[in-house]
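Listed below are the structures to be examined.
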Structure 1
Amino acid sequence: MGDLLRRASKNKHAVPAFNIANLETIKNVLTAANELRAPVIIAVYHGDAYNTGFKALVEITRCLGEGMDLEVAVHLDHGASLDQAVKAIRAGFTSVMYDGSSLPIAENIKNTKQVVEIARYAGVTVEAEVGALGQQSLTDPDEAGRLAETGIDCIAVAIGNAHGWYRGECRLDFDRLGEIVKRTNIPIVLHGGTGIPREQIQQAITMGIAKVNFGTVLRDRFVNGVKTFINNNPDINEIRDILAGGAEPMKDAVRECISLCMAEGRCRA
C-alpha cells in the first residue's frame with residue numbers, strides 16, 4: 001500500500017480504500033476497479049476479519065483478482081492491538097492500521113512503534129491515526145508530526161471528517177490539513193469519505209490526501225439492493241441470486257468513489 005500511496009501523492013490523486021465483508025463485496029470492488037483500471041485497497045475492519053477469517057479474505061482477494069490487471073493492497077482497518085496487526089501480517093495482509101487515536105499521544109506513539117518494528121520485518125505498510133473523527137478532537141498538527149516520526153508509511157487524521165452519514169454538510173478544515181502536511185511529510189489518509197462533497201475531497205487530495213476510505217455508502221447500496229430484490233422476488237430463495245441483487249448498486253458506488261479520488265486509469269499493472 002505504501003508504494004501506491006507515494007505514487008498517488010506524487011501524481012495528485014488518491015487510492016480509494018473500500019471496506020468489505022465477504023466474497024461478494026470483494027468481487028464487486030475488484031470488478032469495478034478492473035473496469036476503470038484503478039488501484040484499490042481492500043480494507044478489512046477487524047470485526048469482519050474475525051467473522052470471515054483473516055487468511056480467507058486474503059485468499060479470496062487473490063483468487064478473484066487472478067486474470068485482472070489490477071494493483072490491490074489488502075489492509076487491516078482500525079486494528080485495535082498489536083496482536084491483531086500480527087495476526088493480519090501472518091495471514092498475508094500487505095498493510096495494517098494500528099488505531100491508537102483514543103489513547104494519550106505518548107501511548108499511541110509507543111504502541112505504534114511496536115507495530116512498525118514488526119511490520120518492517122515482513123515488508124508490510126503501516127498506517128496510524130491521531131485525533132478523533134467528528135468534531136470531538138481534531139488532529140493536532142504537532143502530535144501528527146510526532147506520530148509520523150515512528151516510521152509509519154501514512155497517517156489518518158481528523159479534520160472534520162467522520163464515520164457514517166454526516167449530519168449536515170461536511171466541512172473539512174483545510175488550514176489544519178496544510179499544517180499537518182508540513183509536519184509529517186508522508187501520505188495523509190482521510191477516513192469517512194462517504195458524503196464528503198466532491199470539491200472538498202479533491203481539494204484535500206491536491207493538498208496531500210493520498211488514501212480515502214469508503215464504507216457506509218457501499219453497505220447502504222449493497223444492503224438496499226438485496227432488500228429490493230427480495231421485495232420484488234419473494235418466492236426466490238437462491239442465495240446467489242439474492243446477493244446478486246446488491247452487486248450492481250454496490251459497483252456503481254465503487255465507480256463513483258474511484259471518480260471522486262481521480263483514480264481512473266492510474267493502475268500500472
Structure 2
Amino acid sequence: MRGLSLGARYMIGSALGFSFMSIFVKLAGERLPSQELVVARSVVALVLAWFFLRRKRISPWGTQRRLLVFRGLLGFCGLSCFYYALTQMPLAEATVIQYMHPVFTALLALVFLRERIGGTLVASLALGFGGVLLVAKPEFLFGGGASAIAPQVAGIALLGSLFSAAAYTVIRRLSAKEDPLVIIFYFPLVAVPLSIPPLIPVALWPTPYEWLLLLAVGVTTFIGQVCLTRGLALLPAGRATSISTTQILFATLLGVTFFGEAPDLLSIGGGLLILLGTWFAAKR
C-alpha cells in the first residue's frame with residue numbers, strides 16, 4: 001500500500017467495505033426481501049452521516065441541492081438493482097456484472113465531464129459486454145447445458161451497474177464544491193422515502209440475528225461510501241472506479257469462503273474480460 005496514492009488507497013478501502021457489505025446482504029437476503037435491505041442500509045447510513053456532519057459542524061444541505069438529490073435518486077436505483085442481484089445470483093457473478101460500471105463511468109465522464117478517453121472506449125465496451133455474456137451464459141448462445149442466470153436477473157444487475165456509473169459521474173462533479181459527507185448524506189435521505197412504498201407489501205420482521213446483519217450492512221456500506229467519495233474527489237472518475245474493481249477479487253474469495261460459490265471457467269473468463277475492458281477505459 002505504500003506505493004499507492006491516497007486516492008487509490010481510498011478506492012481499495014471502498015472495494016473492501018463493499019465486499020463485506022455484499023456478504024451481509026446475501027446472508028440477510030436468504031429470507032428478507034431485497035428492498036428491506038435497501039431501507040435498513042439507508043437508515044443506518046442516514047444516521048451515521050447526520051452524526052458526523054453534526055460532529056464536524058457542517059451544514060448537511062449543501063449548495064447544489066438539485067444535483068445532490070439527483071445523485072441520491074441514481075444511487076437508490078443502482079442500489080436496489082444490485083441488492084436484488086445479490087439475493088438472486090452467486091456473489092462473484094453479481095459483483096462482476098456490477099463492475100461494468102467503470103466502463104460506463106468512463107463513457108459518461110467522457111460525455112459530461114470532458115475526461116478524454118480516446119479510441120479505447122469502444123474496445124472497453126465490447127470487452128465488458130462480452131464478459132457479461134460469459135457470466136450470464138444466456139441459453140440462446142450457450143444452450144441449456146450451461147448454468148445460465150435468468151435473463152431478467154442479469155438485466156437488472158447490468159442496469160444497476162449503469163445507474164451506479166451515473167451516480168459516480170455526478171459524485172465527481174459534486175466533489176469540486178461539496179463536502180464528501182454532504183454527498184453521502186443525500187444518498188440515504190433520498191433512498192429512505194423512495195424505498196418504503198415498494199417494501200410495504202413484502203416486509204418481514206427481522207430476527208435478532210437478521211437485525212445484526214442489517215446493522216452490519218449499513219455500517220460497512222457507510223465505510224465503503226466514505227472511501228468511495230473521497231477517492232472520487234482525488235482521482236479522475238474512470239481511473240478511480242477502475243481501481244475499485246479489486247472488489248471482484250474480494251467478492252470471489254469471500255463467496256468461496258462463506259458460500260462455497262466457486263465460479264466456473266466461463267464466469268472467470270467473463271470476469272477477466274470485464275477487468276480488461278475496465279483497464280482500457282482507465283488507461284490514458
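When relative contact order in percent (Cα under 8 Å, 6 or more apart) is computed across structures 1, 2, the figure 42 traces back to 2.
The greatest value of distance in nm of label points 7 Å out along Cα→Cβ at positions 179 and 235 among structures 1, 2 is that of 1. Tell me which of 1, 2 gives -15500 when you compute helix-only ellipticity at 222 nm (-39500 (n - 2.57) for each DSSP H run of 4 or more, over all residues; to 500). This value belongs to structure 1. A value of 2.6 for distance in nm of label points 7 Å out along Cα→Cβ at positions 43 and 123, calculated from one of 1, 2, originates in structure 1. Across the set 1, 2, distance in nm of label points 7 Å out along Cα→Cβ at positions 107 and 139 reaches its highest value in structure 2. If mean projected area of the Cα convex hull in nm², for residues 131-258 alone is computed to be 10.6, which of 1, 2 is the source? Label of the originating structure: 2.
A short reminder: the numbers here are calculations on the coordinates, not readings from a lab. Note that the structure is predicted; figures quoted are calculated from it, not measured. Cβ atoms are built from the backbone, for glycine too; each structure is taken alone.
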